[in-house]
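Following are the structures in question.
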Structure P
Amino acid sequence: MNGTPMTARRDIALDLVDLDRYPIDDLDHGPGADFLSDCQHSMDQNGWCNLDGFIRPDALTRLNGEAHDLLPKAEILHVKRNIYQGAIDPSLPKDDPRRMEFTHIANQLADDQIPGETALKQLYRSDILTEFVRRVQRKAQLYRCADEFQALNIVALHPDSWHAWHYDTTECTVTLLLQAAESGGEFTFLPNSRTDETEDHAAVDRLLAGDMSEAQTFSRGAGTFTLFRGGYSLHGVTKVEGNHPRISAILTYDEEPGRVIDDDINIRIYGKRVENILARRRAEANA
């Protein structure tokens, strides 16, 4: 080493987030502490925290531009799964709504398809942002997801498509809306519909049967940052209408460091490309 001190890289969240409205860089004093308390209260009371205009307009243009540049390379995925993202449980009665499989069609980029130099990937890797999510979710520790496919995703839902009902594979999921639908495309969920020990099967069954009375639905503008407990709240996106896609980034966090998602779940979500990657690795390991 030459003894020259290294210059710390500036955290990109400081350049992308509207810190005047959302002071995530100082959560222990004054306005930042009040803001954090409001976010935690919203999570406690509603099961979600919705921050409109979280990303500054000029930064949103940059992030949305990156998504539009990358999405032509994305596969069109036909994702078919039950609400738990796994195979059907054959022990359930045949008429049990939880045996239902739901299909949605989306252009979707997995984490390994999003270059590290993009501002979107750098935002996901922001320590300031991760710490903010941790504190809003009241976690003792929180890590960015270690799974090479699920950590950060970009999802485009085109007109007449939707996102099927599901639970996330981890509890702490964050969505950043990069481009809103002209109409429709509303985030809809059943707050805290399950815990680690149990599930409100009656409420889930009613929702799957089409009863939306207990679901919460709200429209969001581009640049909105939404925190919710995706592993514990059944959720989806209503049908997109209009002439352009709804584009969002999905940022995934985990209380356990280094945890990856089961291969069968990743294949079910990401399809043949990921299936081929995993098969090739198994073949190379066995050679």
Structure Q
Amino acid sequence: MTERTELRKDEERPLLAHIAELAMRLRRGLISLFLAFIIFFAFGYTTINIDGYVIPILYPSLFHSIADNLMVFFIHHELPKGMELLNLNPFDPLYASAYVSFYLALFISLPIIFRELWGFVSPGLYEHEKRLVKYTVLPATLLFLAGSLFAYFIIVPLMMRFVEIYTTALGVEPTLSLRAFVSTVVSLMMVTGIAFEYPLAMSILTYIGMVKADSWKKNWRWGVLGAFIIAWIISPGTTGGVIETTIGTILSVLYFVGVTSAKIIEKKRMKKEMQLR
């Protein structure tokens, strides 16, 4: 009985060690996210000139924080001139600042979170799996950034302009709450950034051998349909199909980019397999 108990304890130790390591790495990632959130939410920045060098300096400021400055930027560049923002609830400005701070903190702390997760899973990966992860980091970041910029420069202005025209035509004063405006802008930037990972996901599935490149090409109609379904899910649905069509068209183009990328990846993989033989 004693031998069995000791054996069970020896078997459990590696698992407990892995869990402890995962908890430690997740804690580091969350701490980095929290610290970045506090900086964006409660600190402003200014610059000083020392011997011709411009040096940015952070200082505590709840009313002129980095997130607040970004909200002002959103208001001046995304809100139509005929539309006015209203503060409907006492804490709406704080909630809006928190939305922006979280978005910025998540984007800034992602490298640290990824590094911690990579440190946990990399010892158990094969060499080709490690290469896959390394090769996808930069494209994933660029695609997310492209999606966020697309939402900021195309989707949000179209949506806001449509809402202004439609409410004015109804004889209603075009107004919007501050919290709703900021959360809409941030949510659309985040969701559209994730949606732009479409071709990368296709390339990864081909790389690991789950889906052949020809399958993507043969089933392009389903891919385009999937693109418009994603567009319908992430769009605000306030422009009578204009935004849905725009997003769906862009994602369809990205689908065919994924088809081309999958073909290139498959050819390279087959070439390497032939060389090994």
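Each reported figure results from applying straightforward, stated rules to the coordinates on display, with no laboratory input. The shown structure was predicted, so the numbers you read here are calculated from the model rather than taken from an experiment. Cβ atoms are built from the backbone, for glycine too; each structure is taken alone.
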Next item on the list: Work out the source of 21.1 here, i.e. which of P, Q gives that when mean count of other Cβ atoms within 10 Å over residues 189-196 is computed.
Entry: Q
Notebook entry, point to check: To which of P, Q does the computed value 0.35 (FRET efficiency 1/(1 + (r/R0)^6) of positions 109 and 205 (r between Cβ atoms, R0 = 30 Å, to 0.05)) belong?
Noted result: P
Margin query: Computing Cα Rg over 2.2 N^0.38 Å, for residues 45-92 alone for each of P, Q, which one ends up highest?
Written below: P
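Can you tell which of P, Q yields 17.2 when mean count of other Cβ atoms within 10 Å over residues 77-84 is derived from it?
For mean count of other Cβ atoms within 10 Å over residues 77-84, the value 17.2 is produced by structure P.
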Check: Quick one: helix-only ellipticity at 222 nm (-39500 (n - 2.57) for each DSSP H run of 4 or more, over all residues; to 500) came out at -25500 when computed from one of P, Q, so which one is it?
Finding: Q
Next item on the list: Taking 25 as the value of relative contact order in percent (Cα under 8 Å, 6 or more apart) derived from one of the structures shown (P, Q), identify that structure.
Entry: P
Checklist line | Which entry (P, Q) yields the derived value 1.29 for Cα Rg over 2.2 N^0.38 Å | finding: Q
